[in-house]
Every structure is written in C-alpha cells, then in structure tokens.
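Please go over the structures that come below.
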Structure 1
C-alpha cells in the first residue's frame with residue numbers, strides 16, 4: 001500500500017495574501033515585485049482613474065493603503081528570514097520605514 005507524503009511546508013497551504021504578509025515569497029520578489037512594481041501600478045492607477053472623482057480616489061487610496069500595508073509587512077518579515085548579506089536586510093527595513101512615513105505624511109496631506 002502506497003503512503004501519501006504529508007505536506008510539511010506550511011507555506012504551501014497559505015493563500016496569496018498570507019504568503020505575502022509572512023514573507024514567504026522571499027525578499028527580492030517581495031521588495032522588487034510586489035513593492036516597487038506594485039507601487040508603479042498604484043501610481044498609474046492614481047494618475048488615471050484616481051482623478052475621475054473623489055469617491056474613486058478614496059476607494060483607490062483605501063485599496064492601495066491595504067495593499068502597501070501587506071507589502072511592507074511582507075518585506076519586513078522576508079528580511080527577517082533572509083540569509084544573505086546583512087546590508088539587504090537593513091536597507092529593506094529602512095525603505096519600509098521610509099515608505100510608511102511617506103504614506104502617513106500623504107494621509108495627513110489629504111485630510
């Protein structure tokens with residue numbers, strides 16, 4: 001009788017957002033893919049549909065804030081798991097802190 005192997009990697013059972021926030025995609029993918037590329041997509045959306053009306057801007061702002069919050073958490077946790085050069089750990093955490101501070105400044109600038 002053939003035995004089925006148990007899935008011992010808990011990250012394989014997580015959904016996309018759980019993997020993102022726990023840093024399971026790795027530091028480079030989370031930072032460059034979801035962080036940098038994701039920010040470009042968000043900026044493009046703000047420059048197009050974000051200017052259509054106040055409600056579309058607010059909706060996009062809330063979605064972007066939630067997304068970037070998950071990305072920042074994912075970058076931070078991926079940095080904690082990173083086993084490479086220490087400079088990338090420190091640099092990514094500094095950039096997360098700057099991103100959060102800029103976003104907070106933007107929130108108060110819109111109020």
Structure 2
C-alpha cells in the first residue's frame with residue numbers, strides 16, 4: 001500500500017531563523033530555499049563551505065569559492081518578528097477561521 005504523506009516543516013521560505021547547534025550556533029539568517037523531503041533548508045550566511053571549482057571553458061575562473069550548504073531544519077528555530085526572540089511556532093485559527101502561525105512567547109501571529 002503506497003500512501004503519500006504531505007511533509008511539513010515549521011520553517012518557511014523567507015523566515016528569519018536562528019541556528020541552535022553546530023559551528024554557526026546563535027547566528028541568524030533568512031531562509032532562501034527549503035526541501036521538506038530532505039528536511040533541509042538553505043539559509044543566507046549560514047553553513048558556509050569551501051567548494052573547489054574547475055574552469056569548464058576558456059575564460060572561466062577556477063579556484064576555491066565559499067558557498068552556503070543546506071542545514072537540517074531541526075537545528076533551526078524561527079525568530080519572532082515582533083519580540084525578536086527565537087521561539088517555537090504554534091498554530092491558531094484567526095477570526096476568519098484560517099489557520100495562522102503564532103509566536104509561542106508573545107502570542108502574536110506571523111506576517112504572511
């Protein structure tokens with residue numbers, strides 16, 4: 001029996017996040033890309049790795065370049081835009097019965 005599951009993440013594209021553990025602990029960055037299946041996110045300025053590039057054509061540059069590598073989403077925590085504190089994300093229904101994301105500390109909802 002092949003059941004398809006919808007993979008969800010507490011982190012969304014465009015969220016400001018804080019790293020909880022690893023070499024970039026307590027650094028903040030904005031989520032650029034997200035892979036829910038691999039449970040990884042690409043965050044600007046976080047998890048920089050050195051990549052060795054080879055010139056493919058005449059005129060191309062070769063050398064060592066720093067690029068951002070994906071980081072696991074369980075190492076990230078969303079930063080509330082209102083209280084500017086890393087927090088967990090809750091869900092509530094607003095007055096129009098639409099499910100919205102809410103900061104667990106200040107109880108205010110995140111902007112879309």
Structure 3
C-alpha cells in the first residue's frame with residue numbers, strides 16, 4: 001500500500017524533485033546499479049542486469065535473515081524483521097555511498 005501511494009505521488013507530481021526522489025527510491029530497490037555504471041551510462045541491458053542481480057541480492061539477504069531468525073525457539077515475522085533490518089540498511093547505505101562516490105568522480109558534487 002505504501003509503495004502504491006509513493007508510486008502514484010511520483011506519477012502525478014511533475015518536476016525535478018519527484019524525478020530525483022524516484023531515482024533515489026530506484027537506488028534503494030536496485031542496490032547493484034552502481035556496479036553496472038548506471039549513474040554515468042544507461043541502457044536496457046544495464047538496468048536488466050541490475051534488476052536481476054538486485055533481486056538475487058535481496059533474496060540472499062532475506063534468506064540469510066530467515067536462517068538467523070530461525071535460531072530462536074519461536075520464530076515469527078518480528079524476529080525476521082529484526083535480523084533483516086540491519087542487513088537492508090547496510091545494503092542501502094552502501095548503495096548511496098557508491099552513488100555519492102560516483103557523483104564526486106563525475107564532477108556533479
């Protein structure tokens with residue numbers, strides 16, 4: 001529901017702010033985009049490989065979090081969320097760091 005609301009906001013509000021916000025949210029969802037040089041170069045194949053590797057990465061993070069959460073006697077979604085959150089935050093911060101680093105090298109910042 002939250003994703004739908006954000007998508008509708010980005011769709012119906014024009015301007016550079018929503019474009020930047022959409023690009024940032026795309027980087028959250030596809031953290032392997034910097035590996036394929038997406039800020040500097042685009043193209044369907046770069047986005048397709050980034051999508052495939054990001055889905056594999058998120059699956060591996062979720063699977064690792066579930067294995068760690070199942071060490072508890074009674075494991076449920078709160079235990080999984082507690083294990084998943086630091087991994088996801090680290091992945092997103094790493095992606096943002098690489099985006100900032102690329103912006104410095106390109107000369108935008």
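FYI, it's all coordinate maths here, none of it is from the lab. As the structure is a prediction and not an experimental result, all values here were calculated from the model. Cβ atoms are built from the backbone, for glycine too; each structure is taken alone.
Worth pointing out:
- Volume of the Cα convex hull per residue in Å³ - structure with the largest value, from 1, 2, 3: 2
- Origin of the value -21500, where helix-only ellipticity at 222 nm (-39500 (n - 2.57) for each DSSP H run of 4 or more, over all residues; to 500) was derived from one of 1, 2, 3: 1
- Test item: relative contact order in percent (Cα under 8 Å, 6 or more apart) calculated as 25, pick one of 1, 2, 3: 3
- Value 14.2, calculated as mean count of other Cβ atoms within 10 Å over residues 52-59, assigned to which of 1, 2, 3: 3
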